[in-house]
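Take a look at the structures listed below.
Every number in this text was worked out from the coordinates using simple rules, so none of it is lab data. In this text, all values refer to a predicted model and were calculated from it rather than measured experimentally. Cβ atoms are built from the backbone, for glycine too; each structure is taken alone.
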Structure P
Amino acid sequence: MKYYDITREMMSAPLYPGTPEPYLEEQASIRKGDPCNLKMLHSCLHAGTHSDAYNHFDDGSCDMADMPLGHYIGPCYVLSVPGHSTIEAAFFKANLPQGVKRLLLKSNGTAYLAPCAGRYLIEREIITVGTDAWSVAPGDDETTVHTLLLSNGIAIIESLDLRAIADGEYFLAAAPLKIEGADGAPCRAILFEGCPVE
């Protein structure tokens, strides 16, 4: 079965402005005489390829440990969107196939959703929106789109690497780390070929 790793390498992935760079802290080293190598990871939960939990923009919603796994595992559709733009609902009305539940947006990391597009995806009963940008929302208004999607039960996956992926149907496996209390978590995102959209 052919598969594609669409996860960005965590230490070199583009960071949302103001996010501290992740780093590894050495705790033990074989070359220094220790019996094993052991490092501690210091990172924002939203660095690299990651998922947002519902509580990212709503303090009373579920955390990362309680996010439904079905959002991250199942048939999905990769769709190229115009780069360097804010995507409106009209684009999805013209280009989004019927039956899609998990949608991954490809723009070389330069496109974001307008609120009207978020509302349209809710109407279409999308359960997951992924993007190769560092956010689904434009930097001048992160709150509106995130709140729209997350408060309506849509999982968000950000900072995917879709450069080598053609538009079309795939099977997604992108389960995030199970972290109680967390508003986000890294995930290892894989696409498999040959699975139809449900």
Structure Q
Amino acid sequence: MKPFSNPCERNQAEICSVLKDLLSDKKHMLEIGSGTGQHAVYFAERLPHIIWQTSDQEENHDGIQQWLDEANLENTRAPVSLNVSQEQWPDIPCDSLYSANVVHIMSWENVIDYFEKGANLLPKEGLFILYGPFNYGGEFTSPSNADFDQWLKSNNPQSGIRDFEALDALANKNALFLKHDIDMAANNRILCWEKR
């Protein structure tokens, strides 16, 4: 049975409208943590100038492939196995990286590896894009985000909503510099850094 995510269904149109502007001059996207595959087919269909490379843990590949097969788009690519902390990432040409609701389910060590290895993969002027909830000044932006953080930590103590300032410092350390911080629905944001 093809996997389905209600949050993906709800947020994809809004995210796509932002990505359309951010990626107007880009050609190759590597999506980190493609999940069900819904975002990949939705964005690829509406951004036909982008080759959309999916990736995830092996156990999610079948579900992603079902979405890709059904959509039958020329600009999507079968999922590759990728754990952000693996020693060697697949050698995939890309000028942008995207992930939705991923860094708050990783450990902080995984986040460090994600930024370091992702930045190494990007060329100059490549984009590193994150969608999800973030804290500012160590504070939650809403009561619902505070509740969500508590729920995350109850399932995995190493997870949790990340502080923007910590992510930005990590980005800067890896030659990524903030280009956009965009307010989105349901107390989410899109953060976009550019490789310099």
>> If you rank structures P, Q by distance in nm of label points 7 Å out along Cα→Cβ at positions 29 and 141, which sits at the top with the largest value?
In response: P
> Thinking of P, Q, which structure, once relative contact order in percent (Cα under 8 Å, 6 or more apart) is computed, gives back 31?
Replying inline: P
> 3.7 is what came out when distance in nm of label points 7 Å out along Cα→Cβ at positions 37 and 157 was calculated for one structure; which of P, Q is it?
Replying inline: Q
>> One of P, Q was used to compute distance in nm of label points 7 Å out along Cα→Cβ at positions 61 and 85, and the result was 2.7. Which label is that?
In response: P
>> When helix-only ellipticity at 222 nm (-39500 (n - 2.57) for each DSSP H run of 4 or more, over all residues; to 500) is computed for each of P, Q, which one produces -12000?
In response: Q
> Which one of P, Q has FRET efficiency 1/(1 + (r/R0)^6) of positions 5 and 109 (r between Cβ atoms, R0 = 25 Å, to 0.05), as calculated from the coordinates, equal to 0.45?
Replying inline: Q
